[in-house]
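**Q** Got some structures for you, see below.
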Structure I
Amino acid sequence: MTIGCLLAALVSPAAEAAPAPLTDPAKADALATKLGDDRTAGVYYKDGRLTVAVTDEAAAASVRSAGGTAKVVAHSAAKLDSIHAELDQLAGIPNTSWGVDPSSNQVSVDIYEGVSAADRARIERVAAVHGDAVRIEQHSGELERTADVMVGGIGIAWEQDTRYYCSSAFNVTRDDGDTSTGERFLLTAGHCLLGGHYDWVRRSNGVKLGTVWTSNDWDYEPGDWAIIDYTNPNVAAYGVIQYKDGRQPQITGSRWAVDGEKVKRVGAVSQDLDGMVLEPSTTVTYTDGVTLYNMIETSLCNMFGDSGGAMFTGTTALGITSGGNYADQPCGDTDAQPDRATWYQPVQRVLIDHDLAVY
């Protein structure tokens with residue numbers, strides 16, 4: 001080797017290793033939080049890859065250096081959240097839903113049947129001020145919470161009248177570092193308790209499960225959730241979800257839902273294993289006038305009696321079934337019913353607030 005070649009070899013910088021691809025939603029969320037709401041606009045899946053929306057090229061470079069995919073957009077999370085909060089001043093209009101949609105960089109407003117022209121005009125006046133930062137879409141059907149007193153099927157039932165039933169979501173335990181032992185609890189929908197339905201049994205055979213430990217109805221906390229304490233020592237509570245064909249995938253963890261990710265839902269009446277998260281945090285008002293905040297909206301369908309059921313992806317718990325549209329119609333193939341939608345209580349909120357964990 002000549003001296004010139006030797007010098008060149010000595011001063012040539014070493015090739016830098018490419019960062020590992022960013023595939024963990026929690027890490028992508030943490031990165032967006034670090035950059036701040038004024039420079040980011042949410043995390044979502046695009047073509048199966050996690051994408052972090054950003055508002056400037058410097059932020060995009062930071063995402064790429066962390067192994068992530070960046071998309072430069074016009075509207076920041078701070079701006080979109082502010083619009084969402086402004087729309088929440090109108091919360092209470094039955095058959096409406098709105099929330100930030102990171103994948104489109106907009107606040108998406110969904111208007112279903114039963115909304116008056118006057119109420120629609122109120123929503124449109126707010127939207128008009130913000131231009132393309134807001135998208136309004138009209139949908140068919142009405143939004144109803146999906147507990148039912150009349151349909152048959154396997155689920156959890158009120159002890160005094162098993163015609164009234166809902167679905168179970170996830171088994172959980174105290175988050176004390178060892179989830180393999182300890183007291184067990186069952187998650188379901190809070191609206192299933194309306195009217196004082198606090199003692200629950202397995203509907204198929206009447207075996208007592210337990211008594212409601214706490215819920216949003218009792219504590220006046222937001223959302224649509226309830227926690228049932230297993231008081232029957234003869235009940236073995238396993239951390240699995242049962243499909244209609246008998247398969248039982250194990251649930252091993254929980255987290256917040258991510259815009260655009262593929263999800264599944266299982267309930268006592270029906271299941272839908274082919275859907276996606278449309279918006280991870282929406283404000284929805286059902287046809288009975290009940291307004292819920294920070295709910296997950298998906299393209300899944302559900303039916304009366306599916307309330308309280310599990311929404312998940314892989315082995316990860318995401319949501320508790322609350323309600324949707326066309327709940328009186330057959331469910332199971334959302335591709336054939338493109339206007340179906342359902343809303344879910346985020347599981348993570350309940351677990352954090354009550355020091356619980358799935359297992």
Structure II
Amino acid sequence: MATARATTPRDQDRTGPEGLFGDWLTRGKDGVLTVWAPADGAVLRWTESASGWSGPERLPAPGLLPLLTVAQGADGYVHLVGMRRAGDGDEVELVHAVQFQTGRPLLGWHSLGHPNKVARFTGHPATAVDGAGRLCLFLRNGGTGVSCRIQGERGGWGRWQDLGGSGVGEILAAAADGEGLVEVFVPDQKSIARYTQEKRGAPFSLADRLDVRSAPGAFSALATTSGSVSLFFTDEDGAIQVWAPQREPDPRPLMEAAGSGPLALTRTVIDGYDCTILAQEADRGRVAFAAYPTEEESAGSWWTHTSTGASQVPLALREQASGGLIALALDDDGRPIATRQKTEAGGFALGRWKPLT
């Protein structure tokens with residue numbers, strides 16, 4: 001759901017920074033949770049079971065850089081998009097793999113190439129899965145515009161499409177709406193552009209442009225109760241704004257940002273109400289949480305701060321199969337730590353951060 005950016009875990013492979021994006025905490029059709037993280041030449045996977053958690057399992061991916069974007073569709077399939085070196089020097093190519101069932105081997109990796117002839121790193125991939133299970137991949141290209149590539153319904157991939165634009169930021173936000181159509185939000189130095197498709201698998205075209213400058217930090221999208229997609233972004237004054245063009249033409253202010261880092265989003269039921277949950281790193285491993293009734297931005301919200309004990313944390317949120325929220329972070333050694341909602345207490349109360357066991 002969220003397109004959240006995070007730092008790569010500092011595991012035994014000593015991976016580099018800023019490499020984990022998307023929904024890296026997934027839940028299979030069986031209700032089982034999985035945690036994903038990148039490493040040099042591999043992907044690390046932790047899997048839940050009735051007796052606890054197992055992992056990290058090292059899934060080899062020769063040449064893979066410590067950069068990973070994770071997306072999951074309604075069919076439960078988990079899509080992994082990474083980058084690996086292509087030839088000599090600093091040229092790279094995008095690669096894709098799929099997990100069809102929890103804990104099973106990955107299918108792939110397959111090269112997706114790069115939108116530029118000189119294929120160097122130009123930005124971090126953003127992904128979303130449409131209602132037919134097709135992955136849509138977006139990337140800032142070498143001309144500082146945006147390119148996309150769409151997976152075929154029966155396998156294979158279409159060609160790279162240049163959506164245009166210039167001066168685009170590294171972080172994009174994509175999500176599928178209630179009809180299974182994907183939207184992508186693209187920030188540049190003066191505005192935020194929204195691209196949509198008329199039907200599943202169709203090319204993307206510009207639908208809206210919001211004349212506002214977004215600050216670095218929060219930039220994430222989420223489908224809400226009406227089936228529309230909401231973009232959450234930080235404005236120049238440090239406030240989190242919510243823009244849902246299918247509901248209202250203008251953004252609505254929600255609250256002040258808790259920090260300058262990425263924003264993790266999900267939805268869960270609290271006391272019988274569908275609520276949107278936000279999490280953001282506040283400072284040096286402190287994580288702030290907020291909740292409000294979905295699509296009722298006028299109600300506002302407020303932050304509750306927690307401490308992970310780590311110096312810097314990536315974040316992921318997911319509703320558990322049994323109900324209630326689980327939040328994941330990675331500690332200074334790259335190991336997952338979690339806090340869970342105390343559903344029996346009512347309201348939105350969270351437990352202490354603990355290692356996965």
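None of the figures in this text is laboratory data; all of them are computed from the coordinates on show. Everything numeric in this text was worked out from a predicted model, so none of it was measured. Cβ atoms are built from the backbone, for glycine too; each structure is taken alone.
**Q** If FRET efficiency 1/(1 + (r/R0)^6) of positions 81 and 185 (r between Cβ atoms, R0 = 35 Å, to 0.05) is computed to be 0.60, which of I, II is the source?
**A** That value comes from structure I.
**Q** For structures I, II, calculate FRET efficiency 1/(1 + (r/R0)^6) of positions 113 and 201 (r between Cβ atoms, R0 = 35 Å, to 0.05) and state which one comes out highest.
**A** Checked I, II; max of FRET efficiency 1/(1 + (r/R0)^6) of positions 113 and 201 (r between Cβ atoms, R0 = 35 Å, to 0.05) sits with II.
**Q** Also: Identify the structure, out of I, II, from whose coordinates helix-only ellipticity at 222 nm (-39500 (n - 2.57) for each DSSP H run of 4 or more, over all residues; to 500) was calculated to give 0.
**A** That value comes from structure II.
**Q** Hey, distance in nm of label points 7 Å out along Cα→Cβ at positions 121 and 145 derived from one of I, II reads 3.2; which structure?
**A** I
**Q** With relative contact order in percent (Cα under 8 Å, 6 or more apart) computed per structure, which member of I, II shows the largest figure?
**A** Answer by largest value of relative contact order in percent (Cα under 8 Å, 6 or more apart): I.
**Q** Ok, one more. Here log10 I(q)/I(0) by the Debye sum over Cα atoms at q = 0.07, 0.08, 0.10 Å⁻¹ was calculated and came to -0.33, -0.42, -0.63; which of the structures I, II was it taken from?
**A** It was calculated from structure I.
**Q** Additional query: For mean count of other Cβ atoms within 10 Å over residues 161-168, which structure out of I, II has the highest calculated value?
**A** I
**Q** Next question, about the same structure. Comparing structures I, II by distance in nm of label points 7 Å out along Cα→Cβ at positions 25 and 257, which one has the largest value?
**A** By distance in nm of label points 7 Å out along Cα→Cβ at positions 25 and 257, the leading structure of I, II is II.
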